[in-house]
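Following this line, the structures themselves.
No lab work stands behind these numbers, since they all come straight from the coordinates. Quick caveat, the model's predicted, so the values are computed rather than measured. Cβ atoms are built from the backbone, for glycine too; each structure is taken alone.
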Structure P
Amino acid sequence: MIYFDYNATAPVMREAREAWLAVTERIAGNPSSMHQYGQKAAVALSEAREQLAAYMGCHPQDIIWTSGATEANNMVIHHFARKLGPAGEIWVSAIEHPCVFDSSQFYFGKRVRLIPVTRDGVVDMDWLTAELADTRPGLVAVMAANNETGVIQPWREIRSICEAYEIPFFTDAVQFIGKMPVKALGECDYVSGAAHKFGGPRGVGFLKIPHRSTLTPLLHGGKQEGGRRAGTENIAIIAAMMAALTVREKQIARNEHLLRGIWRDNFERELLRHLPGTSIVGANQPRLWNTVSALMPDGDRKLQWVIRLDKAGFAVSTGSACTTGKEEPSHVLSAMGYKAAQAVRSVRYSAGWETTEADWEALIKGLIKTQAELHPGK
């Protein structure tokens with residue numbers, strides 16, 4: 001089986017497993033305890049915090065460890081729901097991940113304003129610039145890169161505009177981290193990330209908040225993380241996450257992602273050549289080097305492709321893993337202006353650092369074979 005669903009979860013890499021085992025065997029204490037065992041754990045936790053802060057270009061105390069991005073994203077929205085009061089409004093891009101989109105609706109209801117996107121899946125900067133000139137929301141939330149299409153959002157430009165207007169800016173960088181350089185992310189007010197998207201373990205992530213600012217806790221029952229997030233920190237999986245990120249940052253620094261982007265581009269050309277009627281979502285915009293969102297030939301359904309490709313030895317998806325089982329079309333594609341009949345044909349192919357050029361070539365052959373099975377005689 002060749003895996004092409006890295007945007008859902010990346011397999012845990014060797015370095016992360018080794019780091020987890022080493023810390024599990026070496027550190028037994030609770031970092032909140034005052035004895036030597038606890039202090040040893042606290043040092044390891046502090047070192048991991050300093051390492052992540054150095055990568056992102058922020059202060060170590062800006063980092064809060066979480067169980068993943070879903071918790072981190074809910075923490076941000078919950079905080080502003082308490083901070084802004086009953087009349088506060090937030091602006092959220094129309095293509096956000098469900099854990100941002102749904103938590104915003106839960107806490108703010110009609111006080112959420114959706115930021116529109118273009119047909120190519122990019123936040124409409126003309127709209128945003130014009131609207132911010134007249135109105136000041138309590139928060140602007142735009143993801144760094146979309147999980148379904150791979151389209152990279154202009155988060156740097158949005159951050160600069162928000163800074164000029166003194167509006168807090170939040171970016172869900174889950175898909176971006178581990179695939180692109182993270183350094184400038186530290187300039188954003190709020191940033192979320194999750195280890196399992198880049199080869200770390202499941203169940204660990206982080207939230208970056210503004211330096212010296214307060215955060216209304218989502219979880220209560222302890223004073224961990226400076227009183228901002230209750231619960232004993234899992235040092236072993238935090239260390240595993242940092243081991244994985246260290247490897248990815250080195251690969252990015254060596255520009256290894258550029259070659260992988262060429263493999264992705266070659267795949268897209270072959271896909272369009274061999275399967276007439278296919279189109280690539282967001283093809284004209286900068287995208288993550290690993291992601292292809294394709295509308296498969298007219299008349300076919302995405303689940304047909306997913307099921308048949310699975311039987312042929314390829315793991316692909318219909319889009320966000322968090323929306324699996326929903327009957328309605330992708331809210332991302334709907335926001336981009338695709339009709340339901342088009343959106344229902346979307347299949348996402350997402351590679352990882354371990355994906356080879358031969359894997360992409362094998363996938364093309366698998367798609368050609370599947371197309372022949374779906375339309376015998378053509």
Structure Q
Amino acid sequence: MECLKKPIWNKYTREELKQFLIEKPEEGIRKAVLEKWDAVAKPMDGMGRFETLTAQLGAITGTDKIDLSRKAVLIMCADNGIVDEKVSQSGQEVTLAVAKAMGKQQSSVGRMAAVIGADTIPVDIGINSKEMIPGVLNRKIRCGTRNFRKEPAMTEEETMHAIAVGIDLVGSCKRKDYKILATGEMGIGNTTTSSAIAAAVLQCEVSKVTGKGAGLSDEGLYHKKQIIEEAIKKYDLYHADALKILQTVGGLDIAGLVGVCIGGAVFHVPVVLDGVISMVAALLAEKILPGTKSYLLPSHKGKEPAVEVLMKALDMEPVIDGKLALGEGTGAVMLFSLLDMALGIYYDRTTFSDIQIEQYRRFQ
């Protein structure tokens with residue numbers, strides 16, 4: 001599937017990546033945001049998770065004047081060689097077709113983002129085509145990964161290139177004054193790659209983290225699990241580190257999203273996770289650079305069985321439980337709109353003095 005002899009994008013070595021400094025979010029700001037919530041005329045903790053989520057946004061950005069006026073979804077699009085093993089109902093041509101729709105803002109995430117004024121930035125990081133796609137950012141590393149049943153999906157150099165793409169895109173968005181980002185992806189076969197990574201990193205049974213993806217039959221699911229179990233045993237992945245696992249059974253889309261997660265932590269830009277694919281990327285990012293997860297916000301609990309295990313490993317709790325399985329970043333965009341509504345109360349708040357009643361007190 002290789003169609004580029006020499007990728008032109010930036011890269012880091014393993015050693016250079018490990019040198020990135022991940023600072024802790026500002027706890028003083030987190031406390032200040034929570035105190036402002038307590039001054040709103042409502043029951044104590046009446047806005048529930050949205051009080052702690054907005055406090056996290058303040059801690060990440062370093063100010064209690066939270067500004068989410070400029071939003072974007074970074075959508076990593078790539079193909080996976082493991083599709084050759086019939087682990088998906090669809091073929092790789094679907095990745096290209098959906099990416100073309102994304103470039104025209106006609107896919108599901110584009111339609112949803114337009115409603116709330118968010119931008120979508122689809123990225124060709126590894127689609128199996130030499131075609132230049134209008135409206136899609138070209139950051140192609142190669143035309144899809146290799147079939148990991150036969151050989152590792154990526155070389156170490158390709159993996160590091162893809163991570164660098166994600167980090168650099170966050171830096172670019174920061175310079176363009178985007179205040180919050182979300183993760184999205186498109187790539188046929190990526191529930192197989194994400195399940196393989198989850199099982200290997202968490203050292204758990206493959207059946208615990210593997211689902212039907214876009215609609216496999218029971219027989220297809222059994223085959224998918226067999227392929228993943230075989231790869232974990234072949235490459236001894238229960239004893240490999242996060243980068244080796246990513247390189248061996250991962251995808252360019254996931255590697256790019258690892259970079260987006262790390263970039264969020266490096267540049268102090270909050271990143272909203274979407275479904276299982278981006279949760280796997282978040283787990284890898286946290287394993288590679290501990291502390292990264294403090295800059296990530298969960299959005300929804302999807303249908304894939306890995307979600308619950310991944311959220312526990314990340315110590316996160318999804319906000320939306322809508323049984324979503326669409327991908328593209330759609331669940332993360334839904335959280336964008338909910339955060340906007342919560343901030344509407346945070347900024348245009350009615351205080352206890354406004355309605356002439358005594359403020360509730362917080363007892364320790």
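General observations
- Across the set P, Q, mean projected area of the Cα convex hull in nm², for residues 45-100 alone reaches its highest value in structure Q.
- Computing percent of Cα pairs over 38 Å apart across structures P, Q gives 20 for structure P.
- Origin of the derived value 0.60 (FRET efficiency 1/(1 + (r/R0)^6) of positions 93 and 341 (r between Cβ atoms, R0 = 41 Å, to 0.05); candidates P, Q): Q
- Among P, Q, structure where distance in nm of label points 7 Å out along Cα→Cβ at positions 125 and 309 as derived comes to 3.1: P
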